[in-house]
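Student: Pasting the structures in now, so scroll down.
Nothing in this text is a laboratory measurement; each read-out follows from the coordinates by a stated rule. Since this is a predicted model, take the numbers as computed values, not measurements. Cβ atoms are built from the backbone, for glycine too; each structure is taken alone.
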Structure 1
Amino acid sequence: MSRQIIPGIELDDAGRASVDASMGRQLILLAIELESYTSRPVDVQHVLAAIIMAAASGEPVTGESLQKPEPLFMRLLAAHIEQIFQRTGGRVSEDD
């Protein structure tokens, strides 16, 4: 069974995320923009993980916040991306 994180992003019981095509394109754009908010090489997996982490923490993440990202929201995602790099060296899956 899957649960929707936001429209276009679902997470299954095993912790695997699925992303629809339009959200995938948005994640690519966010990854490019987020590199200016962090000194890390940000990719789509990092952005997806940061969104899931933010939602799990109860932080406001909506489809609209991804379409028109404000600097405050981008800093929030950048903070989660920084946590990923500090904890795992940037790895977000066992396949990395």
Structure 2
Amino acid sequence: MKNLFLVIAQFVLFFVAFAGGSFMAPFHLRQLLSANAEGTRAFVWDGVVLMAGVYVLILLIEAVRKRLSYTAPWTTLALALATVAGLALKFGFMTIER
């Protein structure tokens, strides 16, 4: 039960980091995907970078507490779920209309 609560809490943390980075774009990391007459499609990597940074920070905290082998799989599961949910909601994808 405790593991489930931690996975949900970390999922929310990763999801918010992904969404916040995608909408605010603090680093301005964009990759153009396609350009046509209707506009240009791009992917903003800032949310993924922020989410990865939070993931590394959590893993460092777990390593210092010497619980890495027990809690790292649960943290990785939360990261994977947040990534899938964010990409399903198309966080990071944007269209620049002409």
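Student: Taking distance in nm of label points 7 Å out along Cα→Cβ at positions 39 and 71 for each of 1, 2, which is largest?
Tutor: Numbers: 1: 2.1; 2: 4.1.
Max of distance in nm of label points 7 Å out along Cα→Cβ at positions 39 and 71: 2.
Student: Comparing 1, 2, where is relative contact order in percent (Cα under 8 Å, 6 or more apart) highest?
Tutor: Numbers: 1: 24; 2: 41.
Of structures 1, 2, the maximum of relative contact order in percent (Cα under 8 Å, 6 or more apart) occurs in 2.
Student: Upon calculation of log10 I(q)/I(0) by the Debye sum over Cα atoms at q = 0.10, 0.14, 0.22 Å⁻¹ from the atomic coordinates, which of the structures 1, 2 produces -0.23, -0.45, -1.21?
Tutor: Values: 1: -0.23, -0.45, -1.21; 2: -0.33, -0.56, -1.04.
Considering all the candidates, the number was obtained from 1.
Student: I have 2.4 for distance in nm of label points 7 Å out along Cα→Cβ at positions 31 and 79, calculated from one of the structures 1, 2. Which structure is it? Don't jump to the answer; show the numbers that get you there.
Tutor: Details: 1: 2.4; 2: 1.7.
Label of the source structure: 1.
Student: If helix-only ellipticity at 222 nm (-39500 (n - 2.57) for each DSSP H run of 4 or more, over all residues; to 500) is calculated from each of 1, 2, which structure is the one that comes out at -22500?
Tutor: Values: 1: -16500; 2: -22500.
The correct label is 2.
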